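Structures given as structure tokens follow.
None of the figures in this text is laboratory data; all of them are computed from the coordinates on show. A quick note: this is a predicted structure, and the numbers were derived from the prediction, not measured. Cβ atoms are built from the backbone, for glycine too; each structure is taken alone.
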Structure I
Amino acid sequence: MDTINYKFWTVCMIQDGNKVLLLDRQHDDFTGFIPPGGKVEFPESFVDAAIREVKEETGLEVSNLQLKILYEYVNPVAKDRYIIFNYITQDFSGESIEDGLEGNAAWVDIDKLDELPMQHSIRRRIPYFFREGTFEIHVEWDHEENKEAKVMIRKT
């Protein structure tokens, strides 16, 4: 039996009226505006990981997270399955930090999100944070071509 490599991350969109808090990430190969988030550390829960990552990256305390999107990349050749739990909340307290390790925090108008530089996978998820319901986005990776092969999006 083949071993499958599972990796788990979280993302938490923080909404305040018609604005959301994003990080302007300008390092590594993952640049552009992103919601705060990161790796789930064993044995913490997914929600606890999202709360911790928001605190580490923005200085804000969040609560009442709502799961909006289950986003996964599956590479059948490499036997990889990367799952990102995407949450949204309007409940936060504290002051955001200016120079976080993952980028500068910025409150952005929701209707201006299309104008910001961001990775394709983040841009694909953005609309689903603001739609009614919860969604699954399943991306199958073409290992040989090193690109997306199939994308399935459905409301759960």
Structure II
Amino acid sequence: MKVILKQDFKALGNAGEIYDVADGYGRNFLLPRGIAVEATAGNLAQAERQRAAVAKRAAVALAEAQALAARLEGKPIVVAAKAGESGKLFGAVTNAQIADAVQSSLSIELDRHKIELDEPIKTAGDHEVIAKLVAGVNAKLTVRVVAE
């Protein structure tokens, strides 16, 4: 019996994929629980339309992420922090502060979890930071820490 998975299922695979399973397994387990539907011509056509829609949404998201990366890499992000005489900060600049600075200066809402810091920024000056937007699209941010 051929079935189309409606949701990700650990034992078989991902949603939208077609599998050949034993008749009893399909009729008695997968179909009653709503995990899969029988692979009829109509269901196959519907699964193909859903697959095309997902691919289209992914392409749009990728294009938006690339445009966002270009905007983020365009100009440095200025973060003000309290510092001593030597330029060493009293605290550290965190990814949350960088996300707030991006929001205020560029009006782009960026999740703080997507900003990767190798180590906390503890000195004034320019620092390179990576923002992972979507799979395969990263933006290099220049964070300019200014002493208050």
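Hey, Cα extents along the principal axes in Å derived from one of I, II reads 49, 36, 33; which structure?
I
For helix-only ellipticity at 222 nm (-39500 (n - 2.57) for each DSSP H run of 4 or more, over all residues; to 500), the calculated result is -4500, so let me know which of I, II that is.
I
For the read-out relative contact order in percent (Cα under 8 Å, 6 or more apart), a value of 27 was computed from one structure; give its label from I, II.
I
If you rank structures I, II by FRET efficiency 1/(1 + (r/R0)^6) of positions 33 and 113 (r between Cβ atoms, R0 = 35 Å, to 0.05), which sits at the top with the largest value?
Of structures I, II, the maximum of FRET efficiency 1/(1 + (r/R0)^6) of positions 33 and 113 (r between Cβ atoms, R0 = 35 Å, to 0.05) occurs in I.
Consider the structures I, II: one of them gives 0.95 for FRET efficiency 1/(1 + (r/R0)^6) of positions 9 and 97 (r between Cβ atoms, R0 = 35 Å, to 0.05) as calculated from the coordinates. Say which.
Source structure: I.
Among I, II, considering only FRET efficiency 1/(1 + (r/R0)^6) of positions 17 and 65 (r between Cβ atoms, R0 = 25 Å, to 0.05), which has the greatest calculated value?
Comparing I, II by FRET efficiency 1/(1 + (r/R0)^6) of positions 17 and 65 (r between Cβ atoms, R0 = 25 Å, to 0.05), the maximum is at I.
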